[in-house]
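Take a look at these structures.
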Structure P
Amino acid sequence: MKKSNRLFPISGRFVGMLMLASTIAFTACNNDDDDEILPPTGEETIAEIAAGNNDFSVLTQALDEAGLVTTLNGSGPFTVFAPNDPAFNAFLEANDLTAAALLANPDLSDILLYHVLTSQVPAADLENGLAVETAQGDEIYFSLGADNNYYINGVAQITDTDISASNGLIHALDYVLTPPAESLATIATGNDDFSELVAAATIVSEETDTDVLGLLTGADPYTVFAPTNAAFEALYTALGVSGVDEIPVTTLEAVLTYHVLPGRVFSTDLRDGDVATANGATIAIDAANATINEETNIVIANVLARNGVVHAIDQVLLPPMDDAAVVSLTVGNSGASAYFVSEITGGEDVTPLNEDNSTWTLTVGTRYALTITNSGPHPFALRDAENTILLGQGNEAGTFAEDEAVNFETSGSAFTFTLTEELAAELDNYVCVVHPAMTGSIVTN
């Protein structure tokens, strides 16, 4: 099979921290001889063929250190996906590993057995989407890339096939495979650079019917495009909030499910076009440039878990907005005596800026996103003319809190709602639930 460049970055120190439960290192020989794979004779065992070819010198050393030479001299049949010396060197360099740990690592045998099948699988039997259990116990996954080459777990290309041995077959690889993490949740919680993602998933799991954490630990496979902490920090800056707890929980739910695809989708499976997410909306894939929705980059691909795969991305993906226009207001306070609006975005002149207890003019059909900057001591509410709370922070959510069309969301400083005709017909004023002097009239049109 013809060798070609991978479609996405697949490793680096970041992946090393995610994928490796412990540091694995191999002594790699620098061969200048460009040896060809020996012609298959079918008379030597898999271990003997590897030992007789300089391009498998690291593999041979690893098999010896792990005590697997006798196994691969056995009757089999076996299929071995064999990383060549450049594959081992690339793995060491990409994961910032040295030969210091050498081959004494207790996980070495498991890693090598993850390259071995206890049956004979010729290249002609490979197919896109095939999953096969290895001698280590976990499965490996095959995908046919856009370049018409077969890859395993999205990271290792099969570069030579059907090297015949007396006890099976060898297929050469250009990268080292590592067994999968326990779960998608293990990957997320095990790396500090995903702490904001974990915080968002925890909030959604605790406060909605969407158990994101359960999804990440369950048996069904999913693909997660995982924003890094830097991606979340950029989102907070754009929204004018200080953290994930200030984003309405239903918004978080929509955003997180927009990052999830059903099934196990490696970078080598991706093609240009729209792909449906668990949110119901689609994301646009540009496979050649490793981007999503034109601006978001896949920075690390193919981090494997038993229940799926993670691709790290450098921006938070935002699902399509509702048809309603969105107007954002930043609401401050003058002690316990007044509210005032310090900033408005979205094209409506709702009220004069920095005027205490000013009158607001709101438009039916508009969605309003309020940031109540001091909402802890001053919980905000909308009331009718009889001072009944229609929507509120604190202990009393209000009579319209469960109205699906209003789609009321409040979490931390965030207070978001759509002004429907029914809500507008009753709306009269805003107020601080604790300090009644902080109040102003509302006019609707």
Structure Q
Amino acid sequence: MVEIRPFKAIRYTEKAGDAENLITQPYDKISPEMQDKYYEKSEYNYCRLILPKEENRYEIAKKRVEDWLSSGILKKDEEPALYVYFQDFEVLGKKYTRKGFISAVKLHPFEEKVVLPHEKTHKGPKIDRLNMLRATKKNLEAGFMLYPDREKKTIEILGKVSKDGPIIDAVDEYGVRNRIWMLTDPEDIKRIREVIGPEQVVIADGHHRYETAVTFRDEMRSANPGFTGDEGFNFRMTLMVPIQDEGLVVLPTHRLLLKHALKEEHLKEMERYFEVQELDRKDVEGFLDKNREKKAFVAYDGSRYLGLVLGDFGSIQGFLRPEYSDEYKKLDVVVLRDVLFEGIMGAKDLRIDESIAYERWIDDAVKRVDSGDAKVAFLMNPTGADQVLAVAKNGERMPEKSTDFYPKMVSGTSMMGLLDNL
């Protein structure tokens, strides 16, 4: 059972200054150049906590949290709440609002099949964030999970709360407006808990930090054998977004082959399984959108755009492993990898930045081919949020860079104490 709880967030006070000078992108999206800019914005910018420049970053972060609390730069809210979080943004000329809420979510190791992953993780980032947890005893950044709300009951509650003035209203460097409200009504919180409780939820972003939180929980339980289960370290501060939210946008991640060229022999083989047509650049987006429910791709080799639409799905079964679930087989990223890359082009064991690269926007992918940085770009449609949950329920992990939930939530709107009782 999924358990969510309200919590008393630690937040910036007016003493810290303008919120737009305090918020940042997530720690793993902060480049050295961004780090410098954040430091210049404010002596209290959140980058100084999540990604300090100083060598002893963990101790520095711990000291800053303590100092900012004692000096009134940070303050814990007096009553527990769920923090309704809206992000207003634009993609390719269309405006969206993603709606969710930040809460404390009880931690479950993946084998318990309550909280589900959808991608693989790597050791390095987990060690870094574990050291930060040990030092600060705080969740400095929220995770991001998806949950089903088929009758849109929670969406209705979130919309009702947002009619009042937000406690935070800040635009980030990418033009995304971030608004937050406190939800404290016990009946509304109860209704949200009732919707989510019986479900399984899937991690959209923050796999490394979630696994790190479970490791830290186990350490704290070992050190505190009398734990009650109500301590903050048994939970993870998490943004929860309903899969049915109309503002939940997943962008495609286009693939670039850096060493493997698209040859005529490959094209002839592709024509056995795909309908192939040459396109003008101006028709690429429309082609992909029109064929969103099919397995469709556009290959660009520097001289032409080739639209590919899969014909009979049964014809490619020989390329797909028999142990794959039906949901996994139908992922565009799997068809692209197993059929086009490995099966037809012989492009196997691709390594990021050595033989494969990824781009969020079509124009950026095209430029890399035109510059000679890549041999061919494969442009594609995004993975659906419902597909993410379906595959995760089967215990399968998606190929690398299968999802790009846009935009990233900003850091610096809240933190959660892990030694507090919830």
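Bear in mind these aren't lab numbers, they're just calculated from the coordinates by the rules spelled out. For clarity, every value in this text was computed on a predicted model and none was experimentally measured. Cβ atoms are built from the backbone, for glycine too; each structure is taken alone.
Thinking only about FRET efficiency 1/(1 + (r/R0)^6) of positions 90 and 106 (r between Cβ atoms, R0 = 41 Å, to 0.05), which of P, Q has the largest value?
P
Which structure, out of P, Q, was relative contact order in percent (Cα under 8 Å, 6 or more apart) calculated from, if the result is 12?
Working through the options, I get structure P.
Any idea which of P, Q comes out highest on FRET efficiency 1/(1 + (r/R0)^6) of positions 146 and 346 (r between Cβ atoms, R0 = 41 Å, to 0.05)?
Of structures P, Q, the maximum of FRET efficiency 1/(1 + (r/R0)^6) of positions 146 and 346 (r between Cβ atoms, R0 = 41 Å, to 0.05) occurs in Q.
Could you tell me which structure in P, Q was used to calculate distance in nm of label points 7 Å out along Cα→Cβ at positions 186 and 218 as 3.7?
Q
Quick check for you: by Cα Rg over 2.2 N^0.38 Å, which of P, Q is greatest?
Of structures P, Q, the maximum of Cα Rg over 2.2 N^0.38 Å occurs in P.
Of the structures labelled P, Q, which one yields -8000 when helix-only ellipticity at 222 nm (-39500 (n - 2.57) for each DSSP H run of 4 or more, over all residues; to 500) is computed from its coordinates?
Going through each structure in turn, the value belongs to Q.
Of the structures labelled P, Q, one was used to calculate mean count of other Cβ atoms within 10 Å over residues 130-137, giving 15.0. Name it.
Clearly, the read-out refers to P.
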